[in-house]
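Asker: Down below are the structures I want you to see.
Nothing in this text is a laboratory measurement; each read-out follows from the coordinates by a stated rule. Remember, it's a predicted structure, so these values are computed and weren't measured experimentally. Cβ atoms are built from the backbone, for glycine too; each structure is taken alone.
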Structure P
Amino acid sequence: MVSPAAKSPYSGYRFPAEVISQTVWLYFRFPLSLRMVEEMLAARGIVVSHETVRQWALKFGQEFANRIRRRLPCSGDKWHLDEVAIKIAGVKHWLWRAVDQAGMVLDVLVQSRRDKRAAKRLLRKLLKRQCRAPRVMITDKLPSYGAAKRELIPSVEHRQHKGLNNRAENSHQPLRRRERQMKRFKSARHVQRFLSAHDQIANLFHLRRDHITASEHRAARARRFQVWADVSEVTAAA
């Protein structure tokens, strides 16, 4: 029989689970560089290098994100799709992103092209991950979306209007902030790997403040912190 200690993802690490969990949360939750996280920990008497922060983010970030994805409620039935240009090692790439009507990120895909083939890859990935087609698909006026939609989900309603797609366009803003802090991304794989963890953690703490009281907001935030404690296998703060 395997002991509980052997099952812990933190087994063999010098620092306790609470420190590693807090470090990973800081790095993915806020637009902080590795050295900024290192300094914030040092202010609390925790001496780790920025390379250690990077290794912890690589080791635990995606695992925590996968657990969060399984716990979050089902996404909405209205998909907002958009693409934005990013520079990777001086070469233009396109980050394709899909969010639902509540602003929850459904998926992202980094590609070197902005054509029908690229749009089809995004839709296929979404359909596989969501296990269903949307009720409505909203995009800007890029023809590639319409061409891909006609082949893969012809019966879905498609609305093409730049003004309707602010939800997807606004979801690019955290990426831009991180891009500045990280001095640009090193490779397409780097972007994809980082955002795969970042967006799910952001989804967990995506709390809308409209139509709720301050006490309701604090209660919702406390529930999200409890989920984070569960997925990172630490004791929630009282």
Structure Q
Amino acid sequence: MNDLQKIAVVIDADNTQLAKLGEVLREVSTHGRIIVKRAYGNWKKQVLRNWEDELKRLAIKPEQQFDYVTGKNTTDMALVIDTIELLHKAIYDAFVIVSSDSDYTPLAIKLRESDVYVIGVGEKKTPESFRNSCDEFIFLENLSINVDNELSKENVTNISSDAINANDSINEIHKLLKIASDTYQDDDGYVNVSAAGTFIKRTKPDFDARSYGYLKLPQLLEAFPQKYEMKRYPGKGKVTIVAYKCK
């Protein structure tokens, strides 16, 4: 989804990577306009001592949360309370939760039940429960892959196999592509790649072609000519429609 108008981003500083904050905001910005940017943590902690400069640079509002009891992290509770308060303003159409902590699963479920779009951002170690409670989940590791729209297909497909998410199987994606084909194909047996991608995201929120070494879903499809036949045709304006047919 890339037409969101008002996005709120909440960041659990205890459970994310400082070095990736800029990349996270750039990725989220491709979906729409970010209105709220807040980071939660006990900034007196030594482990968070380097956050100040980056929060200032990225114009992220820091929210201080003291640990009332030693060994107990109250940051997540503060983040949840503030997010629910923002939800009740009824002006945001999407929330982004930046954390690898499964404790935010109930929050994500509540947000979705309230009919707002939910994006999770975390490491590949993030428990499946949290990933699947979001409409979309973005892996931090994928944001470190140095690819852009000018890279050729050959350059993208040569991305190291270390980028492949060990918890996922490409065979699962092939199965979902087959289901999408059976469901959405036209009279000639072709299905719009965009429609297939939307279906896969709904079924598997953490799907990202970059997890398998490809910049976009069409390039993943093109890498398996034995499985898929591709075609392109003009859409409205300057848009080019990409479609595939299972062999």
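Asker: State the single structure among P, Q that was used to calculate distance in nm of label points 7 Å out along Cα→Cβ at positions 68 and 196, giving 5.2.
Answerer: Structure of origin is Q.
Asker: Turning to a different aspect of this structure: If helix-only ellipticity at 222 nm (-39500 (n - 2.57) for each DSSP H run of 4 or more, over all residues; to 500) is calculated from each of P, Q, which structure is the one that comes out at -9500? Let's see the in-between values first.
Answerer: Numbers: P: -16500; Q: -9500.
Structure of origin is Q.
Asker: Taking relative contact order in percent (Cα under 8 Å, 6 or more apart) from the coordinates of each of P, Q, which one would give 15?
Answerer: Q
Asker: A further question follows. Quick one: FRET efficiency 1/(1 + (r/R0)^6) of positions 60 and 124 (r between Cβ atoms, R0 = 30 Å, to 0.05) came out at 0.80 when computed from one of P, Q, so which one is it?
Answerer: Clearly, the read-out refers to Q.
Asker: Let me ask you something else. Could you figure out which one of P, Q the value 2.3 for distance in nm of label points 7 Å out along Cα→Cβ at positions 140 and 204 was computed from?
Answerer: That value comes from structure Q.
Asker: Further, regarding this structure: Identify which of structures P, Q gives the largest calculated value of Rg/Rh (Cα atoms, Kirkwood Rh), for residues 116-187 alone. Walk me through the numbers on the way to the answer.
Answerer: Numbers: P: 1.04; Q: 1.02.
Sorting by Rg/Rh (Cα atoms, Kirkwood Rh), for residues 116-187 alone in descending order puts P first.
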